[in-house]
1. Of the structures labelled P, Q, which one yields 113 when volume of the Cα convex hull per residue in Å³ is computed from its coordinates?
2. Using mean projected area of the Cα convex hull in nm², for residues 46-101 alone, single out the structure from P, Q with the greatest value.
3. Computing distance in nm of label points 7 Å out along Cα→Cβ at positions 22 and 86 gives 3.4 for which of P, Q?
4. To test your reading of the models, identify which of P, Q gives 1.5 for distance in nm of label points 7 Å out along Cα→Cβ at positions 30 and 62 when calculated.
5. The value 3.7 for distance in nm of label points 7 Å out along Cα→Cβ at positions 14 and 110 was derived from one model only; which of P, Q is it?
6. Consider the structures P, Q: one of them gives 23 for relative contact order in percent (Cα under 8 Å, 6 or more apart) as calculated from the coordinates. Say which.
7. Thinking of P, Q, which structure, once helix-only ellipticity at 222 nm (-39500 (n - 2.57) for each DSSP H run of 4 or more, over all residues; to 500) is computed, gives back -19000?
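Coordinate-derived values only; no laboratory data. All values reported here derive from a predicted model rather than from experimental measurement. Cβ atoms are built from the backbone, for glycine too; each structure is taken alone.
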Structure P
């Protein structure tokens with residue numbers, strides 16, 4: 001399935017997190033979970049249908065209502081989003097991204113060594 005993680009709005013990503021954390025949901029459950037002021041049912045219904053159109057959700061019919069469930073895992077979304085950021089901002093260079101993290105002191109030398117140890121142990125398996 002082809003998804004484009006760049007096309008999720010912040011609110012759509014928040015909704016997806018509800019599905020990833022809770023599993024299948026009806027729109028009325030999303031309304032109940034929302035903080036005050038609660039969004040209108042139709043607003044959330046439209047957003048959920050948009051997520052389905054984009055390939056992130058699917059549904060099962062229960063009488064006249066639908067229960068929606070994620071068809072893209074959070075891990076898959078994260079991988080694709082990271083890949084998109086690397087392509088867009090680091091000219092498809094993961095090394096460039098890691099270098100930027102080191103330069104900005106977002107990752108320490110000890111953390112980098114730990115990462116290298118993990119990689120080496122995975123390649124030995």
Structure Q
């Protein structure tokens with residue numbers, strides 16, 4: 001699920017590249033998007049699922065991700081985040097930056113953006 005919380009596109013395809021805007025751990029709620037429950041664990045799982053959905057919507061998968069940038073509210077959660085990240089990525093190791101930030105949209109504790117690359121369909125050539 002990708003719900004923009006500002007004036008931007010969730011993803012932009014440029015040739016072989018898909019650039020995905022940062023995804024926080026939001027899910028649909030009765031009155032609009034809400035943060036997933038469970039703090040870092042719940043929000044990270046939801047953010048990873050949101051990124052996965054965004055990739056899938058463009059015919060891509062986590063295996064196509066070549067760069068991830070993670071924004072984390074509390075660097076003390078670094079090891080916990082890595083465990084959750086590995087649950088999804090397995091042995092795939094894209095380049096990654098992880099930075100601590102003072103705040104994130106909607107009061108989120110984590111945000112994940114990715115760049116993926118795979119040749120666009122050639123139209124049968």
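1. Q
2. Going through P, Q one by one, mean projected area of the Cα convex hull in nm², for residues 46-101 alone peaks for structure P.
3. Corresponding structure: P.
4. P
5. P
6. Source structure for this number: P.
7. P
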